[in-house]
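Asks: Below you'll find the structures, each written out as structure tokens.
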Structure P
Amino acid sequence: MRTLVEAVPAPSDLELALIGVQEGSEIDLELSLESVHEGIFVSGSAQVHVVGECSRCLDPLAYDLSVDIQEMFFFEGLAPVRAAKEDDTETMDDEQRLVENDTIDLEPLLRDVVVTALPFQPVCQENCKGLCSECGIRLADNPGHHHEDLDPRWAALSDLTKNQDN
């Protein structure tokens, strides 16, 4: 067994629409690499710094995220046999999880575990009220904010009352 503790730069595409890991920022890896009969078993954790914006109020977000890693990289020829499928084409995932020329590529694994741990709709706080849909004002700053909603069918009558006030 070999233990690896290292900081590596983040690859591109560790992100969703509103949140992600900036390319080139540090990923702190603490991994154990264990040689087993079928290949190399990788386990441990990765810590990343996540930045983005709240999906409700668009305020900036930033926090640290730790993800667990457990993956088996198979030696060529020792990967488990899959049941034959109609289109019998290998998926990218099958190709990414192989030991090739005595090396393993951790980038696809990191992308899988980090991106799936990111929230699809990040929020700055659970009870974030967001923005007013009509004028865009932050509702957290103005809790009593509202707009008078007039039914357009009654708009002509409201014009009559305005004329009587004059």
Structure Q
Amino acid sequence: MLATAYEEEADLGDTAYDNAAKLLKLGSQVKTGVDTTCLSKTIGQRRFRTIIFQFPNVASREALYGQNPNHVLVTRFLKSSRAHLKSSGLVVISTVDSPFYEGAFRIDEAARKAGFTAPDIYTFNPKDYPAYSHQNTGDEESAINEHTAFATFVFSA
């Protein structure tokens, strides 16, 4: 397993740093400074059966190229991920399940732009995963505490 973080190692918050240390002890690889919109730059040509992006969010609603920046992020991530999927691979994205977030991400449109069909959608309940913890990128807070409904979108190659 390869776990990644957008931040450089020196910029990780305490929770993220502790989680990375736990993953390393379990035999996982951890890579920091990874831009999910251009995976080849940091992970080369590696291919995976599953690529997961838990709760993408750029924390801005200021338009980028005339689009919501979260939609741009998810679209670019999906495009970048395609080149790193093994045959019959999956891309998985979990988000807050609300009309506001669906309007920000526009998942079906992002899928189409990236060459995927509409994803399968599943309920994500953090309580089903007792060891799961969530950390916002910019601080030690958790978006999980602010919302009650979450969805996981599964894209097939």
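Asks: Taking mean projected area of the Cα convex hull in nm², for residues 34-129 alone for each of P, Q, which is largest?
Replies: Working: P: 8.9; Q: 6.8.
Structure P comes out on top.
Asks: Comparing relative contact order in percent (Cα under 8 Å, 6 or more apart) across P, Q, which is largest?
Replies: Working: P: 19; Q: 23.
Evaluating relative contact order in percent (Cα under 8 Å, 6 or more apart) on every structure, the highest lands on Q.
Asks: Hey, FRET efficiency 1/(1 + (r/R0)^6) of positions 58 and 74 (r between Cβ atoms, R0 = 25 Å, to 0.05) derived from one of P, Q reads 1.00; which structure? Write down the numbers at each step before the final one.
Replies: Details: P: 0.05; Q: 1.00.
Working through the options, I get structure Q.
Asks: Matching task: -8000 is the computed value of helix-only ellipticity at 222 nm (-39500 (n - 2.57) for each DSSP H run of 4 or more, over all residues; to 500). Pick the structure from P, Q. Present the calculation step by step, with values, prior to reporting the outcome.
Replies: On the way: P: -4500; Q: -8000.
Derived from the structure labelled Q.
Asks: If semi-axes √(5λ) of the Cα gyration tensor in Å, for residues 26-65 alone comes out at 35, 10, 5 when worked out from the coordinates, which of P, Q was used?
Replies: Details: P: 35, 10, 5; Q: 24, 13, 10.
This value belongs to structure P.
Asks: Tell me which of P, Q gives 2.7 when you compute distance in nm of label points 7 Å out along Cα→Cβ at positions 18 and 98. Don't skip to the answer; put the middle values down first.
Replies: Numbers: P: 4.0; Q: 2.7.
Source structure: Q.
Asks: Comparing structures P, Q by Cα Rg over 2.2 N^0.38 Å, which one has the largest value?
Replies: On the way: P: 1.71; Q: 1.01.
Result for Cα Rg over 2.2 N^0.38 Å over P, Q: largest is P.
Asks: Any idea which of P, Q comes out highest on mean count of other Cβ atoms within 10 Å over residues 2-9?
Replies: With respect to mean count of other Cβ atoms within 10 Å over residues 2-9, the highest-scoring structure among P, Q is Q.
Values quoted throughout were computed directly from the atomic coordinates according to the rules given, and no laboratory measurement underlies them. Source: prediction; values computed, not measured. Cβ atoms are built from the backbone, for glycine too; each structure is taken alone.
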